[in-house]
Structure I
């Protein structure tokens, strides 16, 4: 099955971001992708954290969700909407949610980012808990490829990548592919992005598809990019450093099975 990670350099304009996302999704579909995954915050990287509150949507309705459903239906492929802000409570905070739309445009899965990023090196400061409410449940969904092959797919977002127990749980549930839509900072991405992605692939003998924000944004923030597809042996099959891009590659079930036969580490788990 061909899959695509959509890399973006999202701006402070929701309209412009949706337009650009649509163009990149169309490019992925034209290239034969059956699954395309947008990056975290594909719809908006605002000038301040609270800007996302201005575009929040109730789950099930809103222009961002309408865009994702319409795109999936028109392009005839499964689309994972990176993340978008979904309303909780009185709307003073939101969930950073990743939604899955199948080729009919139906929303078939929702994952709310569990681990909230906090970082302070004296120059850069981030604390997502000021605006976000964490999720609590891992989410896995199934996608049947045009070939008839069934793929079990575990969902995560960005900072989740640093918590291997989440992915181990997916592996125990038979996950073949792990999704990591992200907006890693340039600082942390340069240090750890590829290292962590390849580790999650190797330890779980699963493919990892990681679309990212990548470049200098209108708000002055710089993200690391390097969206990639990693195979279960830890080999990077496709990658793009910075700028908008469609990073595509093939998932090979026979190759996955071969790796798992050669090194049955998942069967050797004790703890």
Structure II
């Protein structure tokens, strides 16, 4: 029997492509006919903007009502982008939800309780786009998730934060969420044409082996910026060479989570 797979996109390091990965992977899976929901858990609201903007209610409303012992119908919060991707937007007030969650008796599982609702069972995949910090909200996301995708990018500091988040995953897997597994580490903005890029690639493969997705996202600054300026994803644009790469990633992702359609 199919069960909704919930995946966190997370890394404590900023600027590694968490939001673009969430949006493009979600959009690619939607193009494959999957029912996908993406959830913006960052107060910067970048994923919300890419999907089409915030509505009257956001993820904050779901969290607040859950902490107050009430419920908000998912239909009141879920919006659909022009390209058919369902999303729950964020809010600049999101950080204030940490205190609400902390004061809840079931503080480790507020998001899990929300997304256990039957209203979310129609989705094949739910993706959480997390902020670059492991605070109580991000830990809630990891406690709710079946897997985590960790984006990294080529550069001198490519490995910063990976050991830390892998340690956090092992800790959560041993305590609050035994289902949580590393779906994969995604190499973003790859630069194989330089000797430095080749060295970084070799180092990631040596250090993390099978955890690395074989699909790597190349650096195409103009294409990425054009997609962002149009509030859409690369996979939704014609003549965008990254679209095929993200479709490849979507297929590899489904193989890794064991889905056969």
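Given structures I, II, which gives the highest value for relative contact order in percent (Cα under 8 Å, 6 or more apart)?
Evaluating relative contact order in percent (Cα under 8 Å, 6 or more apart) on every structure, the highest lands on II.
When mean count of other Cβ atoms within 10 Å over residues 207-214 is calculated for each of the structures I, II, which structure yields the highest value?
That would be structure I.
Kindly point out which one of I, II the value -11500 was derived from, the read-out being helix-only ellipticity at 222 nm (-39500 (n - 2.57) for each DSSP H run of 4 or more, over all residues; to 500).
Comparing all candidates, it corresponds to II.
No value in this document is a laboratory result; all are computed from the given coordinates. What you see is a predicted model, and the numbers here were worked out from it, not measured in a lab. Cβ atoms are built from the backbone, for glycine too; each structure is taken alone.
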